[in-house]
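Multiple structures are listed underneath, in structure tokens.
What follows is calculated from the coordinates using simple rules that are stated; it is not laboratory data. These numbers were taken from a predicted model, which means no experiment stands behind them. Cβ atoms are built from the backbone, for glycine too; each structure is taken alone.
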Structure P
Amino acid sequence: MEPESDEAVLARSLNAEPEAFEILVERYERRIYGLLWRLSSDRSAIDDLYQQVWLKAWNGRISFKGNSRFGTWLYAIAMNEVRAWRRRAREYVPIEDVPAPVAKGPSALDRLLGRARKEALASALDQLAAADRESLVLRFQQGLDYEEIARLTKSNLAQARLRNFRAIRRLKELLKDREL
């Protein structure tokens, strides 16, 4: 049996079943947290941003019109929160100051090489313009298609593809002299 659609669960949360919203939180919590983690440079602000996203989604669920998928609507809320936070903060923590997580399993050498690759990629991503970084994160880390990215970034399909293409080219330029 196919799981209930996000939109159907949202409708239930509006119709005398507010606890149904919890299903949506469980479905999207990792994706939203990951998106916030990748788009914000201040790791201490992520939890606050995460809570704000879900509060806005809960309070704004009645305004969901169904013109897009629920996930796209939720990503838009998250991206708006990150943008608003950036406007307020105007300070960034260098990626070098963020401790890398220690993975279990691989050898120390594999972890060092993996960490170096991740740090190089994270450093290169931080050098991109915010809109380019958003485009790459939405496409390759969140798995959104170009139509969803265009809706979230308030651009058309061609612009979304072009931004992504140019962001990849710029990222390659930033990484070309590094041994990965």
Structure Q
Amino acid sequence: MLYFWVTILILLNTVWLALVPFALPGNWLIIITTSLFAWWQSDQNVFSVYTLIFITVIALIAEVVEFFGGAGGAKKAGARLRGTCGAVLGAIIGACLGTFLIPIPLVGTVLGSAIGAAMGALAFELSGGREIRESINTGIGAGAGQLIAAFAKIAAGFLIWFVVAVAAFWP
């Protein structure tokens, strides 16, 4: 009967994984569901505490990378603090707007956050007195950084799902 419930857990975690590209908390739902399952089946020792800690750390790292992705890209392209802050703010606003303005699943949110990071860095750099060419470069860096960060978070979700799936059936 345990394998039946583990299979249900893996299928449910697959649904949670599908939410990650839409900027929804799929990674955290995988962790919560897996932790609740581990607690529910604690007498079976399906998941060790180390497995649960590992997947939680991976999710935390993915959140930090996603949050600061645009800022890191802007900074690498030469942005000042002002442009870096603009990239973070722009990514948040862009993700929200992109989800609704570009109603293509996954594409709207990811593109919205990347475009928002780029526009935020560009606008904040221009408002700080930077030249247009430098501001455009920081905007491009912010957009590219945000795009890479979004895919890194999706990759982290696959890693979390894989670790749970392997640990569930590992003897």
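Tabulated data for the structure shown
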{"quantity": "Value 3.2, calculated as distance in nm of label points 7 Å out along Cα→Cβ at positions 76 and 124, assigned to which of P, Q", "calculated": "P"}
{"quantity": "Read-out relative contact order in percent (Cα under 8 Å, 6 or more apart), computed value 28, structure in P, Q", "calculated": "Q"}
{"quantity": "Parent structure of the calculated result -29000, given that helix-only ellipticity at 222 nm (-39500 (n - 2.57) for each DSSP H run of 4 or more, over all residues; to 500) is the read-out and P, Q the choices", "calculated": "Q"}
